[in-house]
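Pasting the structures in now, so scroll down.
Read the figures in this text as sums done on the coordinates, not as results from a lab. These numbers come from a predicted model, not from an experiment. Cβ atoms are built from the backbone, for glycine too; each structure is taken alone.
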Structure 1
Amino acid sequence: MTQPDPPISPSLPAHADAALLFVEGGLLWMKRDGAGTRVKAIGPQQLRAAVSGVPVDSGWLPEGVKRWGHRPGGAYALIVAPPQTRTLVLQRPGQSRLDTLEVSLPALAMLGIQRDFYVWALAGAPEPGTRLFYPPLPNVHDDGAVCWGENHPPRSATPKGVIKALELFLASAFTNAEVDQRSRSAAHDVRLQLLALAGAPFPIDDLVPFRRGETLTKAVDRLTRRTDYDSRFFN
């Protein structure tokens, strides 16, 4: 009579103290125990408890980082840049050539989620309940996502990656893409208002509300489908 094969007993590599095995039907947690190895079937909640002792440190966060976190698809981060005057590359309405223009921008918030980046203008301090506005700039879709054109944003939404993405956005050529409904007084083309201001601060009352005044926290929670792995809002 043929004897059945003995059960396979997983073993830890010599240099490992513990391991997680993804097997059909669940997870196996292995941990060294003296001269032997303990093996236990676990669920998602037990997995969280098992690894809760692993140190996690964000390191020193760059200036302007307000939130960061993780979701099943990867990391996300929120940064806020204060009001600033920038030299932008702008395509004049009705022309093909590009010119440079001094523009005084309101505070900008950018949220990066994996390789997607969203940008908004702020009329006040970057608090959780601050209401959002469209940036008074072209190249931003109606949902707040940046239209990158031929530019290539960072591959990950770490805090440093989002800072680089905002710099890339502001250094890009602002063309005739998404120019309407970005200014109350120049509803058909925000570039007309930027040229008329000639470097003067963009009027706060000329900003166009985003999604009927959605707040910063609600936008971040909606877009990230927030989980418990979130730093919440940094002061």
Structure 2
Amino acid sequence: MAIASVLVGVLALVLTIAGVFLTPVRYVGAIVSFGAPLAALVGIVMSGVAMSRAKQMGESSGLAITGLVLNIVGFVLGALVALTCGMCNAACSKAQTRQWPDGGARGGGRLGAELYRHTLAAKLNMMQRGCAQDPTGARNAEFFHPSTAARLQSASCAVTPEVVRAYGQSCLTGRRPCSEASQLEPSSPQAQAAIAAGVDPTRCYLYRSGEGSVVLCDDGRDTFILQWENIAAVR
């Protein structure tokens, strides 16, 4: 029982860490996040039983105490993650069940867009590094949708550190440069462009900064930039 309590404590900590990294994953993030404190509670009970048995049998309770400590730490950290990352994931997942007029599932609205912000910033950062090796931007074709790659990759070397910061930082922080994030509106030109490219517009997000804008989409297999305008005109 003591060994089992230690293993459950380790599991609770693993689930806590996984809950943070799985926050963008629909439903899974919430399940893992809330599973951490529940597992820790089971571990605490097991540790208590193990300590009681050790006392009755006159044996050392060191392993049971280790399990108790691990599970208490796992419960505290797991509860924090569940109430932050877990609740965020649950709210986003619920929002994704809302319907567009044509019956398509929405992609989480503004919250969904914010969850994908770091993905966009990472792609822009990799573009910038790619241009350091190939100023033509040819190496950056993989970051775009096939239908727009040829047109956009040549402008990818206009991405600067300021552009990366702008699209990686929400204007809600009050810092500049920054960008505002939202899901595509059904009647917007960007949504129509997504449909024309064979992409589900309910899984695309729009980021605006100054005169610039970027549309990032997720087709379930990969994320890619569908289009952008005035990419360097950020503020």
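Tabulated results
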| read-out | value |
| --- | --- |
| Read-out helix-only ellipticity at 222 nm (-39500 (n - 2.57) for each DSSP H run of 4 or more, over all residues; to 500), computed value -4500, structure in 1, 2 | 1 |
| When Kirkwood radius over Cα pairs in Å, for residues 40-167 alone is computed for each of 1, 2, the largest belongs to | 2 |
| For FRET efficiency 1/(1 + (r/R0)^6) of positions 88 and 144 (r between Cβ atoms, R0 = 25 Å, to 0.05) computed as 0.30, the structure of 1, 2 it came from | 2 |
| Given 19 for relative contact order in percent (Cα under 8 Å, 6 or more apart), calculated: source structure among 1, 2 | 1 |
| Structures 1, 2, by distance in nm of label points 7 Å out along Cα→Cβ at positions 24 and 160: label with the highest value | 1 |
| Among 1, 2, structure where volume of the Cα convex hull per residue in Å³ as derived comes to 190 | 1 |
| Comparison of 1, 2 - label where mean count of other Cβ atoms within 10 Å over residues 16-23 is highest | 2 |
| Value 2.4, calculated as distance in nm of label points 7 Å out along Cα→Cβ at positions 64 and 208, assigned to which of 1, 2 | 1 |
